[in-house]
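Structures given as structure tokens follow.
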Structure I
Amino acid sequence: MRFAFSWIKRALVATSAIFLVSSGATAAEKASPGITDTEIKIGGICPSTGPIASFVTICAMQDAYFKFINDRDGGVMMGDGKRRKISYVYYDDGYSPPRTVEQARRLAERDQVALIIGPLGSATGLAIRDYVNKRGIPQLFVGSGLSAFSTDSKAFPWTIGWQSAYTTEGSIFAEFVKTKKADAKVAIIYQNDDFGKELLNAFKQAAEGSGISIAAAQSYEVTSPTVDSQVSNLAATNADVLLVFAVPKFTAQTLRKVQDTSWRPMVIVTNISASKKTVMEPAGEEASEGVYSAVAQMDPTTKDYADTKDIKVYREIGTKFASSGLNLDDPMTMIGFGQAQTMVAVLEKTKMPTRAAIMETARNLCGVTVLGLVPGVKACVDGERDPFYIESMQVVRYSKGSWLPIGDVITKYEGKTPHQAK
């Protein structure tokens, strides 16, 4: 009996060991929340109300592209060989950080999404960064050029940006001003948050040691009704150049107010406001003529791009799968188009149905075609060595109702995005 008992005990121990090994392997391969063998849930956050409600077009275009993939291919074929329908849902946060947090919780805890794209905005993206990182939820392609979303990968390994960094954009503006007027006096209006401040500091940093001087800088709050007083103060400097580091609503206001004065500086606006439909036309023809910017995406209203494959595909998808808030004439929509394509490319190369595998792929992705980028601009990210997807930009000038390229695409920052300006 003692022998028999000993044998049974050894057998149970062996069986338990086998069970623990096999269950450990199963746990390692177990799909994360929001991922089944047939579906992957993705969440988005965009403002459809508030001061930049027009930016909901980004999420609306992501929605259209994911529906297109489901319709054409039956979903995305992920790297583990399983085809999954993309179930995408996005919510309005009104461009308000507290609401962004509410919507992130809703997506993570109620909807059980595998990952979150966005949200749109620097302050809003920062508002949820701690929350998603503590829970291991990928926060992909934050709708902001704030460099910290890509460079702080050690402290926040579950967050990454997508668009050109504000440090790159601000540096390009400084170099452009140098070529136009080496001893220029510059006036700056900027949004009083991380978005405006990083552009301001990046420009100052890149202009150091040159003949460029800052005549005055005026900030505004995103909740302000107008920026008329700030523009009037800047006009009093009679500076040679006006930099407008503002969202579309306040950029249009700035251009109109400048037109009401006798001040005629060279005007440069940030790429998120390089829009014919949401900025230039509302500001008026005279106020918009000759304005400069720098972009990475094609402007869908520019005649030179109208017959390209990129814009034809973009308009076909957007027209067939349109939802409320989608504006195919808004260049911001092209950001949603590019992000959605990149998201699909990430999933196609992800070999395990886990959040960790998705995040690892999202940090190491090159050699994929993204329609809608300006020719010469590419999307490529290489871990901590090069954590920025888009690093090249094209200077453009608004003339007679269209954005026209000036010079060649600036590629000098490819793999060398400037460090965060302080």
Structure II
Amino acid sequence: MSAPALESLASAHQKSSRQRRLVSVLLLLPLLIYTAVFFVLPIGMMLYRAISNPELVQAFPRAVQALEQQTRSDSSNLPGDAVFEAVEQDFMHVENLGVIGEAARRMNYENSGYRFLITATARRYQWPANQPPVSGESPHARLTAIDPRWSTPELWEAFERASPAYTSYYLLTALDLERTTQGIQRVAPDKRVYLDLTFKTLKIAFVVSVLCLLLGFPFAVLLVKASRPFQMLLILAVMLPFWTSLLARTTAWIVVLQEKGIVNTLLLKLGLIDQPLPMIFDALGVYIVMVHILLPFTVLPLYSVMKGIPAHYMRASGSLGAHPVRGFLHVYLPLTLTGVGSGTLLTFIVAAGYYVTPTLVGSAREQMLGYFIAFYTNTTVNWGMASALGLVLILCVMAIYLVAARLVGIRQIAGLK
């Protein structure tokens, strides 16, 4: 073949390769956009919210700038007159009182009484509008006349901690830590809430995952070995929870497990118990309901793996003299590890983020981390704290995923091998 013909063939091949790559990219583009918009962007926004601290910068821009440039008096450890004048100017020239409310709420995280201090001072400076509220020789004296706490070092220490545009406050609080003059330390024992809550969340998710595995493994084996009509019935039983609302399923369990519910009534009539068993609004109810709801997440991956295992493997092990138990442990079980790993991990991840079911069927002792994330998001509108708790939960789940990937293998968990 001549050289021009070879060059033409190579050019056509390159053009065809570019076209195939372009088609592949275009086919993947919707998935990439979906992942970026609904996964990467929310995670990034959550990370930003966990460290973002714009409240005082927006409400007191002059004061924050003056505080960065000021020098403290050695005798009182208070800021200079320029800072007090900047605070007064910020109060007098604020364009949106909403930012003052946000700043007051942020200061209230430092001390529960500072919200009233900020809002009361703002009201005095806004009525009459843009006029000093009281006479005095200096802004310092006028602010102190409104509230004596303006002359306390504790207030200004809190103001300095809350004034940076980015802060570690929310992340430290989510780990039961705080920043003091001696450095980062654990909070007082009566304020240590979130680490215990995180461990409780992981414990509940772990127990639910183990229970789902213990129940789901024999169920998946039965699915594989059952006759076709019975198999369809079992698959219908597994898929049924997906066809009903989570709230409806949880509410139905409340009816079943309450003191006068179906289970207690049946046990009383059979004479097995003398009084109703407490199966709702405690840990037992949470485990029962969550296992029922999450069992399909374990069964379906197990079933998809088990149906691909040839039945003659166990017969071959028996023909070689292996006891059925030994054959199961050394032949069948290792072949199902892909389904065990993926199903258990999927169940654990979903269980760790639950908050509706523990809220409805559990007591205050069984509330999980998701409940407090929803509380800070919907009730107190504290996006920083909600994002920090969400980030802690994500990091815990990622750490457990990496451990599982180390033990089982990422390709096995993903079902690629």
Structure III
Amino acid sequence: MSSIIIEKVLAELKNKGATEAEVVYSEGSGVSVSCRQGEIDTIENNEDKSLVVTAYKNQAKGSASTAVIDDVNVQLTVDKALAIANLTEADEAAGLADKDLLATEFKDLETYFDNTRTSDELVDMALDANQGAMDYAQSINQEVTVDEANVQVGEGYSIYANSKGFLGEKRGSNVSASVVTIAEQNGLMEREYWWDVERNIERFPALDEIGRTAAQRTLQRLGSKKVKSTKAPVLFDPSTAKSLIGHFLSAISGSALYQEASFLKDDLNQTILPEWFSLEEDPFVLSGFASRNFDSNGVQTKQRHIVESGVLKGFVLSVYSARRLGMQSTGNAGGTHNLRVQSSQGVDANLIKTMNKGLYVTSLMGQGVNSVTGDYSRGASGFWVEDGEIQFPVSELTIAGNLKDMFKALVSVGADIDLRSKIHTGSWLIEEMTIAGD
């Protein structure tokens, strides 16, 4: 049904004067179950569809969308897209990808699994996660409150097609679970969480272990205090290290580059990280969270090194941003694909011991990153380390530096690789940063 709608829409756009056109149809469904303190809180079902129509008239672009897929609303959406194109000024970078860039190979990337579960089964999963947190706290004679244990199962399907004859389909599934717990000591509250995600529910970890980890992380935070302001090594755990890669990706994205809002705009083919560091992009990882045969422009995705031996080898470009920069699309409209940090010097099994003394960051707050200069300042909490051992939890700190300097001061990456997203990395040890506390 959806492919028939798309063919009709493309034909209609051509008949009404569009020189080029593209259409995206998507649909998704899911179930979410949450509980608190062993009692079911909510059970929610969702189902949605959308159609996005883009018309080009000699590089003037108009887009419109609808969530109601029937003849009347589809026709209104087509007419609105054309009307907007008629009112828009031409943009020389606008338009579809060149035909020779469009995907022609469609591998089975194993991104979809039938995760069908009854509501009762999902409730049992959420209750198991809740109970795991309670059991752990009781086993060490502590108390925690489960603020929320949540389980979600969902799936989605989409088609991208354009007037150059391209039509590609994507289908994916996922199941996720999270537990948030609260503990109190001397009138002070600490709140932490843990979560996991998989495409295939049969590979999902034990739910009670997710709850156990959430409770453990919360109880470890009790008694947090500040440290005196200083300069010291900073170890980012895998989840916070991913945020550093996120800042890096933002700086090499096409939109930041053509707006000259990037601290890495002049660093293509320059050394920006240690020579032992590489960052690989692989869109074809089986069951990867960002596995794609084609990007949002229909461009063929490719395996490549974005950073190789410390050298920035490529940007992250869509068709539009590439044209603005006088370059070629890298197949990244819609974002990057599965990323993996590689280290030719090997990964460190115990970065806390390697650091010896400094701050181990497990949580970051605030948005204090200047994308133009690379200046970095964010709230942080975690643990203070001395003699290669965790001494006590810390909070209400600010860590500061410059991302360019931080990248070059990367000492090592850890063996504790986090696989729960499209970015796979272990912890990052930065040689020195400014730590503001008392």
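Structures I, II, III were shown, and helix-only ellipticity at 222 nm (-39500 (n - 2.57) for each DSSP H run of 4 or more, over all residues; to 500) at -21500 was computed from II. Looking across I, II, III, the calculation of Rg and Dmax of the Cα atoms in Å that yields 24.4, 74 traces back to III.
Between structures I, II, III, the calculation of mean count of other Cβ atoms within 10 Å over residues 58-65 yields its largest number for I.
Who wins on distance in nm of label points 7 Å out along Cα→Cβ at positions 122 and 210 among I, II, III, i.e. which is largest? Write out the running numbers ahead of the final one.
Values: I: 2.0; II: 5.1; III: 1.2.
The maximum falls on structure II.
Highest-scoring entry among I, II, III, by percent of Cα pairs over 22 Å apart, for residues 234-345 alone, is II.
Taking distance in nm of label points 7 Å out along Cα→Cβ at positions 82 and 146 as the criterion, which structure among I, II, III has the greatest value?
Numbers: I: 3.5; II: 2.2; III: 5.6.
Top value of distance in nm of label points 7 Å out along Cα→Cβ at positions 82 and 146 goes to structure III.
No value in this document is a laboratory result; all are computed from the given coordinates. Every value quoted in this text rests on a predicted model; they were computed, and no experiment measured them. Cβ atoms are built from the backbone, for glycine too; each structure is taken alone.
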